[in-house]
Structure 1
Amino acid sequence: MENTDTFKQPWLNKVEKAINTATSYTWDGCHKIYIMSDQQSHEDMIKTKYQPIKINNKNEAIAQMFNWWESSCGLRFISRIENGGHSNEDYHQVIPQFDYDDQDE
């Protein structure tokens, strides 16, 4: 069986940890990937016109996020949102902007 492309380490571990207890995830179609840690965050993303996907299968969620990641521009990042994301403290960087590619340099 052939391996599927996915995030490189240590980022894969960070993404796996972030979705371990998450509710859903979404992408803005450009460079912002969000993982919602609770139902409140999920519902608030819908109110802001995102279309979050419920996490039923963690491997499928990671594969989808990696597809989005590969389709994103250089400003790409992944953040985990808690408590609806009403304050800066509710956003936790999983993969900060520029850090993923800086590892190769």
Structure 2
Amino acid sequence: MNPDLIKVTEIFLVPSSFLVAALGTADTNPHRAAVSLVGLIVSILWQVCSLEAMSVSAGDASTPLRTVRRQVLGLLPLVFIVGWFGSTVIHLLLWGYPLGG
């Protein structure tokens, strides 16, 4: 089975969006740190799957537009990894403090 980069992105973008919403509704810093850690793990898995899909499709003859789309979709998980990592670190540092304080 050859993974399709667009399908991989669709599969991981939906739970990532739900996790962003969960982060916004979390009511304590430990809860936010936990949601951020789950988001980081999902994003790392997304990156691994994207790299596999990119390596499979790298041999295909493609137009410049397809090449750009492949690069954008391949780098999208990195945006989430950086964001979730930063969120995890910040909420771990704020673990003992109440929200809005």
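Looking across 1, 2, the calculation of helix-only ellipticity at 222 nm (-39500 (n - 2.57) for each DSSP H run of 4 or more, over all residues; to 500) that yields -9500 traces back to 1.
Calculated for structures 1, 2, mean count of other Cβ atoms within 10 Å over residues 18-25 is largest in 1.
In this comparison of 1, 2, the computed figure 29 for relative contact order in percent (Cα under 8 Å, 6 or more apart) is attributed to 1. Among candidates 1, 2, the computation of Cα Rg over 2.2 N^0.38 Å that gave 1.28 used structure 2.
Values in this text are rule-based calculations from the coordinates and carry no lab data. Quick caveat: nothing in here was measured; it's all calculated off a predicted structure. Cβ atoms are built from the backbone, for glycine too; each structure is taken alone.
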